[in-house]
Structure P
C-alpha cells in the first residue's frame, strides 16, 4: 500500500495506494525531505488546534512534486540521475505519488485528471533537463 522506488539507496519516489487506510496521522517522508507528505484519518468531531506556520528560511535544492490522481490511469517511468530507465508503475484514481529524485516520464493510459503540487517559485525551462525516454514497448511494469 506504500511503495518506495529506490535506486542504489536513493529514494526516487513514494507511492501511496488508494487502498491505504489507517487511523491518525502518518507521515511518509523523513523530516529532512523538502516536500513533506502525510495521510490523515480522523473521526467526526476531532478538533485540530488552529495554528499558523512560522517564517523559516528553507533551502530547496531540487524540485519534488506530488501527483494526486483524481481520474484515469497513468504509467510512470522511473529513471536514475544518469537518465537510465529503471522501471515503471501504473497509477489509478485516488493514488498519490511523491517524486523525490531521479527522472520520470509519463504516459496517459486512460483519460486522466490529476493535481500536481510542487515547490516554487517555478523558473521555467531552467527548472528541468529534458531527455529522450523509453517507448511503451520497453517498459518493465512492476506490480
Structure Q
C-alpha cells in the first residue's frame, strides 16, 4: 500500500511537469522555451520513476493534475497576462521548484515513507534539486 506522502509527492511531480509545459508555452524567448522543454523532459523521467513505484505497489498511476496544481496554474495564467511572458514563466518555475524541493526534503525527514518509497524519493531528489537551481538561475536572468 502506497503511503499518502509518496502519492502526494507523485501528484506534485505531475503538476510540476504541467507547470513546465505551460511555462514553455508562454515563454517568448526561444532559448528559454528550449530550456523549459528540456527540464520538462527531465521532470517527466522523474514522474515515470515515481509512477513505476506506484505501479509496483499496486496503486493507480498519476496521470492528471491535482486541484491545487490546477488552481495554481489558473492563478499563474491570470497574473502572467500582466507581465512579460519570459519573466512570468521564470517566476512560476522558480516558485514551483522551491515548493517541490521543500516537499521532497520534508518527506525524507518524516518517517512516513516506506523503505522502497524512500529510496525512489532519494533517487529523484537530485533531479528535483537540479530543477530548483534551474529555477533560481532563470529567475535571476529574467527578473
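We did not get these values from a lab; they are worked out from the coordinates using the rules stated. These numbers were taken from a predicted model, which means no experiment stands behind them. Cβ atoms are built from the backbone, for glycine too; each structure is taken alone.
Worth pointing out:
- Value 17.2, calculated as mean count of other Cβ atoms within 10 Å over residues 98-105, assigned to which of P, Q: Q
- Structure from which 25 was derived, relative contact order in percent (Cα under 8 Å, 6 or more apart), options P, Q: P
- Origin of the value -0.57, -0.64, -0.67, -1.02, where log10 I(q)/I(0) by the Debye sum over Cα atoms at q = 0.16, 0.19, 0.20, 0.35 Å⁻¹, for residues 50-89 alone was derived from one of P, Q: Q
- Of the structures P, Q, the one that 3.8 was derived from, the read-out being distance in nm of label points 7 Å out along Cα→Cβ at positions 26 and 114: Q
- Identity of the structure behind 0 (criterion: helix-only ellipticity at 222 nm (-39500 (n - 2.57) for each DSSP H run of 4 or more, over all residues; to 500), calculated), options P, Q: P
- Among P, Q, structure where Cα extents along the principal axes in Å as derived comes to 50, 35, 30: P
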